1. Relative contact order in percent (Cα under 8 Å, 6 or more apart) was computed and gave 27; which structure, 1, 2, did it come from?
2. Output the label of whichever structure in 1, 2 has the greatest value of distance in nm of label points 7 Å out along Cα→Cβ at positions 6 and 166.
3. Taking distance in nm of label points 7 Å out along Cα→Cβ at positions 142 and 158 from the coordinates of each of 1, 2, which one would give 2.8?
4. I have 55, 53, 30 for Cα extents along the principal axes in Å, calculated from one of the structures 1, 2. Which structure is it?
Structure 1
Amino acid sequence: MIDVAQVTGMQHLMVAHWHGGPLDNPYDGFVGLACAQHQHNYRLWHEEDIARSPDVGDARIAAAKRTIDRMNQLRNDAIEKLDDVIADLLREARVESEGPLNTETPGSAIDRLSILSLRLYHLDEQLRRPEVAEPHHRGVREKIAVCTRQHGELSQSLGELIADLFAGRKRHRTYRQHKMYNDPALNPYLYVSGGE
């Protein structure tokens, strides 16, 4: 089965590691796939910051937006891959279920936990800024408390979902995003010449 604590531990560890070192992936198996998905969120986070900077020119903002589109596609593909692997593991374990579907898939929950780990890291950076006044630090501490609670609750819910899936109490399905904006066959601005 999937160890949620191992996945979330990797996410926290790698966010700190990547900020000071290479964007590598020392993991294998399911945690390795979760780490690859986490890398996409890491890259997205920083490109989103660049895209909102008033200090960069229009060309750099346009380049950031194109990178964001590519990274978001890769991120969504990686979420689906996590869910596909879970489907394979359930088949291998011969788990069949007619139980209810969950409102989100494990891959989507892992994605949300990835974003929370990034948010917590960057909030902690804000907490350590010496040049800002105490009201800033107080607001950051409040946000950290909320995000920490959300991370704990979501981690627990994901663990319960995985247990339910492997016990046959819930049914699993990979939800396909079918993103249209990057598809030259589905985005009219890509397949129609002369788009504005």
Structure 2
Amino acid sequence: MPTFTQIIEFFGTFAFAISGIRLASAKQFDWFGAYVVGLATAIGGGTIRDLLLDVTPFWMTNPMYLVCSGLAVLWVVFFGKYLIHLNNTFFMFDTIGLALFTVVGVEKTIALGYPFWVAIIMGGITGSAGGVLRDVFINEIPLIFRKEIYALACLIGGIVYYICDWIGIDLILTQIISGCSVFLVRIIAVKYQIGLPTLKGE
């Protein structure tokens, strides 16, 4: 039976891949190009995290992530005409992936024995770096660099995870609370147009 963390990874991979493929389809990429964008979105952050933590990248030991991204392509192929016309589809799938992968990043870093401050940073990288690669591939300014709150939501989720762990909340409940905090912060920030101040040039 898969663990709860593995289930989170599966849904996070699917959600992130959908977000990348959705944007690739809007720019009329072919199937393979869309798959590459979706895969980079799904595994990019976790790959960078694992390289920094000096472990084998997660997708190299389990083909599930490659298969899951392929299923996401088929999902968009069959339901693309409904997804493309829904303006909030990309946002919802991207936010779900962001929340789930932040939890996975924090959890894996802690399991490897790193301190919590490292885990919080790695949670942010896991959640947001794949989206940066996606935006670069489709020639867009990455969301993480815009006024919209993105990576900050990951960091808040990591801090919530730390607080829940510190007060002794059950692991699965901690993961759920942490993921929901990322999701809610991003939803609230976009809904009410909350963002960090921007730097103004000359």
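1. For relative contact order in percent (Cα under 8 Å, 6 or more apart), the value 27 is produced by structure 1.
2. Between 1, 2, the highest calculated value is found for 2.
3. 1
4. For Cα extents along the principal axes in Å, the value 55, 53, 30 is produced by structure 1.
Here, each number is a calculation from the coordinates, and none is a lab measurement. Note that the coordinates shown come from a computational prediction; the quantities given were computed from them, not determined experimentally. Cβ atoms are built from the backbone, for glycine too; each structure is taken alone.
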